[in-house]
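Listed after this line are the structures, all set down as structure tokens.
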Structure P
Amino acid sequence: MTVSLANQPTNQPTELVYPSGDGQPVAETYVHFYALLVTLEVLRQYLEGQQATVLGNQFLYYAQGFPRLRVAPDVMVIFDVAPGGRDSYKTWEEGQVPAVIFEMTSEGTREHDQSFKKTLYEQLGVKEYWLFDPKGEWITEQLRGYRLRGEQYEPIAEGRSEPLQLRLAADGQLIAFWREDTGEKLLIPGELAEALRTETQARQQAEVRAEQERQRAEQERQRAEQAALQVEQLKERLRSMGIDPDAV
């Protein structure tokens, strides 16, 4: 008897799938979403050119072979990896865990952010964990940070990030960042656009002033040449009259 193999089970292992999304909203409200985007872009620009990446709301997979073991930090900064975006981040492929994670928290996510995520990030070895409450729903100071000491998080009292070498503070419904080496504030996209407009206007005004100066200098040169020509013409008339102009 001939047995068909068409429907026989195979011994091929099923390939594990690590989804890049779950269809859930990125953030609770527009305020949280905007704070996420601005933080992501400010840090991305700050770290441009370095061996680092900044990811926003991408899945962080931390256990190979277990796709369900994942979390999606609002913003995570990873050092010593290739720059650029990823659809998801797998720690065993990249060889690094995030150094800094930001969560845009609210009253609705308070318990999850303070318990599960905080414990998970401790266990993963994330150096700093920052909670930002843009609406001030449960964090009075809006911004609260934790730094890993040994195997546990301790509150950050000085308002600075060691891995990022930045000072941080709540600024309305956004996080403001300052460089520790220069004291310079990292501009958000709107401030960058305004700075660019101001710089463009200043350059245009400088170009106009330079052109005006060039025109004035050209007019002065022409007047000097005209005066010299008139003097020479006068000397020629005196010579025609038998008068030596240089002896006068």
Structure Q
Amino acid sequence: MERDYDEASARHANDLKDASAVGKSAGERTMARLNPRQVKSQRVPVVYDPRASSGLIGHFAGAISGASIARGVSFLKDKMGEMIFASSINIIDDPHRMRGPRSKPFDGEGVRNARKALIANGVLKTWLLDTASARQLGLTTNGHAARGTGGPPSPSTTNLYMEAGPLSRDELIADIKDGFYVTELMGMGVSGVTGDYSRGAAGFWIENGKIAYPVSGVTVASNLKDMFLNMTPANDLEFRHGTNAPTIRVEGMTLAAGG
């Protein structure tokens, strides 16, 4: 049995996709996954569909949370001011984006916020700080506190995204002889302390630069430090959620059968 989905969300009703289009897309995605094949374990380029690539940006945001940095439990704790992504990569947090799902004029502690480049030309520029973590680090809060209902404020992002690159998705995969296109990730095998990354996955095999057939029951693995340095974004960024990324290609990941 195979299953898939599609969905739409927006802050304004006029920005929502038509319900029939969402339903049709969900059906087409599900049908495309019928009769998946198994593949052998190997090292290949892995391409993340936008539905999966935003998770990579989420892992990065967790690693630069001031709370994690203050406790010394992040694999990026000593990387401020260093190049941790390719020089073409920019990652932005913009609390003032028009109609953004997490847009707001101030953070959960009433501190004025602003658009910030967390990564500029591959270089780590700032931590995500609330008042408590900033005090622990001897710094000043930069307006990234988020307030929930079950505890005190903690550092978080607003409208977080990786800027698009120059290539289309098809151009991004055109030179891949054998590779894996991820549409779904499963499990929580990611360590914020070491950066080790291992997750169950499903998607499609890439063969001679084309999407060839569905694949399921595999694991993709690497370390986030290596993955960040070997990412290439496509030009298909869409702002659909609080965290967004285009299609992302990651070189040299381990693909293991039987995930």
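Every read-out reported here was derived from the displayed coordinates using simple, explicitly stated rules and does not represent laboratory data. Treat the numbers as computed from the prediction; the structure is a model and nothing was measured. Cβ atoms are built from the backbone, for glycine too; each structure is taken alone.
In terms of distance in nm of label points 7 Å out along Cα→Cβ at positions 29 and 237, which of structures P, Q is highest?
If we compare distance in nm of label points 7 Å out along Cα→Cβ at positions 29 and 237 over P, Q, the biggest value is for P.
For which of the structures P, Q does the calculation of Cα extents along the principal axes in Å return 135, 67, 34?
Traced to structure P.
Out of P, Q, which one gives 2.1 for distance in nm of label points 7 Å out along Cα→Cβ at positions 125 and 149 as computed from the coordinates?
Only one of P, Q returns 2.1 for distance in nm of label points 7 Å out along Cα→Cβ at positions 125 and 149, namely P.
Work out the source of -5500 here, i.e. which of P, Q gives that when helix-only ellipticity at 222 nm (-39500 (n - 2.57) for each DSSP H run of 4 or more, over all residues; to 500) is computed.
The read-out was computed on structure Q.
Comparing distance in nm of label points 7 Å out along Cα→Cβ at positions 45 and 69 across P, Q, which structure shows the greatest value?
P
Check the numbers for relative contact order in percent (Cα under 8 Å, 6 or more apart) across P, Q and tell me which is largest.
Largest calculated value belongs to Q.
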